[in-house]
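**Q** Next up: some structures, all given as structure tokens.
Rule-based calculations on the coordinates, nothing more; no lab input. Keep in mind the model is a prediction, meaning the values are calculated, not measured. Cβ atoms are built from the backbone, for glycine too; each structure is taken alone.
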Structure I
Amino acid sequence: MALQQHQTLHVILRLTLLSVIAASTVMAIIATLMYPPLLTMPNSTSYILKLVIMLLFYGILVLRATSPATDQTILRVGTLFGLAACILEIVHILVENFGHLNARTETISTGIFMAGLFILFALSGYVVTRDKGNIASGMWCGSWSAVVCMLIVITYGLSQLFWSFETMEKHNVGNPDFIRTGWSDLHAFVIADIFEAGFKILFVGLVAGMIFGCCGAVAAKLLFKKIKV
């Protein structure tokens, strides 16, 4: 019975996250095809390719992490903290897009939300290491939390291209990044900017998950070592 539940968790996570990756990839392709002028902008293909390559890399990670050999505790704890981090980050996106914050307040808000994400990744590593006594397990749990979180967040972010485009376009008027591209088409920039943000979220999120998962694991190791003494 326990073995069957173990296998069921792995299968559910694998199918769910691969579906999320497929949905993100399809939305990126549709968004590109719906606005052909995007492809005429300088270096526009790099925005698309970087995101697609990162999504494929995450697909490999999901397949590897949900193999039967992976400890169920790591997947279970990592998924729970990843979902909590995902909710936090989506709230952050909503505040950023619809909160009408000034530049200083937006910077402070971003810092607070980012700190919250890192704390959740660290807590996942802490919890697993407390139970397993293994720092490596804590690091991988933090990484898995980031994988779950970032995949759902990027899917949500891409979905905004279909239901909140006007709001994002207004938000990007006067954006220094738009000026730096040298592009003249704000519509194309908004699409490319979402692609670029998705790439950065997937890349930085995974690294942050590993680092803070490891920090949480080390904290658990040191704390329980002191308790034993």
Structure II
Amino acid sequence: MSLFVTGTDTGVGKTFTVTQLLRLLRASGKSCAGFKPICCGDRRDAELLVAASSDGVSIDDVNPCWLKTPAAPMTAAQIEQVKIDVGALLEAFTALRKRVEHVLVEGVGGWMVPISAAYFVSDLAAEINLPVLVVAQNRLGCLNHTSLTVRSIENERLPCAGVVLNSFPGAADIAVATNEAILGRVLDVPILPQLGPDLTELARPWGELFDRLERPDFVTG
């Protein structure tokens, strides 16, 4: 079971979700690793993925492309006068997948963030060819952003494994209270429980997702 994890935006909790899923996999005895193809700015996300991955995985295994500018990859590459080598990213993913049972790929920013003028995060996900998990922040505007992301994933002919709604401390209004129920009615994908610090209580619903993803009839393309 491997996944591509995307967000409806930046700062919605993708890294937190991936690290918790890695811990859940490791607790069940699985070998696994996070994969952050591109980091822009600091490398904190990659460091967290390394810490949550199985032993023996280095930060360069997890993050093959590090741009120091805190901006979209296309912008950062232009400022630093470098070209992002997509082929090298795909080779790094393939190499990591041969070493562990499960690879959780964390995209950069949202689904349509540009890597170059004619190549987006969505294109990278299509080439990696994994089921896609969408992470959204539970707030006003979430219905639109989440629906657009899920439909775009489906247009790429990739299966959407589900949506995780992350609720941040102090967020409490009518949108936060109703978003999960509305998304469950308008989208034909699972709305999955937020991954909090206590993973024990979440082992069953997420374990059921892992089992479903490993079924022969759950295919990409």
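**Q** Of the structures I, II, report the one carrying the highest value of relative contact order in percent (Cα under 8 Å, 6 or more apart). Kindly include the intermediate steps, with their values, before the conclusion.
**A** On the way: I: 30; II: 24.
Sorting by relative contact order in percent (Cα under 8 Å, 6 or more apart) in descending order puts I first.
**Q** Given a value of -12500 for helix-only ellipticity at 222 nm (-39500 (n - 2.57) for each DSSP H run of 4 or more, over all residues; to 500), point me to the structure among I, II it was derived from. The partial results should precede the final answer.
**A** Values: I: -30500; II: -12500.
It must be structure II, since only it matches.
**Q** Which structure, out of I, II, was distance in nm of label points 7 Å out along Cα→Cβ at positions 16 and 168 derived from, given a value of 2.5? Walk me through the intermediate numbers first.
**A** Working: I: 2.5; II: 0.9.
This value belongs to structure I.
**Q** A further question on this structure: When you work out distance in nm of label points 7 Å out along Cα→Cβ at positions 80 and 144 for each of the structures I, II, which one comes out largest? Don't skip to the end; give the middle numbers.
**A** Values: I: 1.2; II: 3.3.
Structure II comes out on top.
**Q** Right, something else. Determine which structure produced the value 17.6 for Kirkwood radius over Cα pairs in Å, calculated from the coordinates; the candidates are I, II.
**A** Numbers: I: 18.7; II: 17.6.
Structure II accounts for this read-out.
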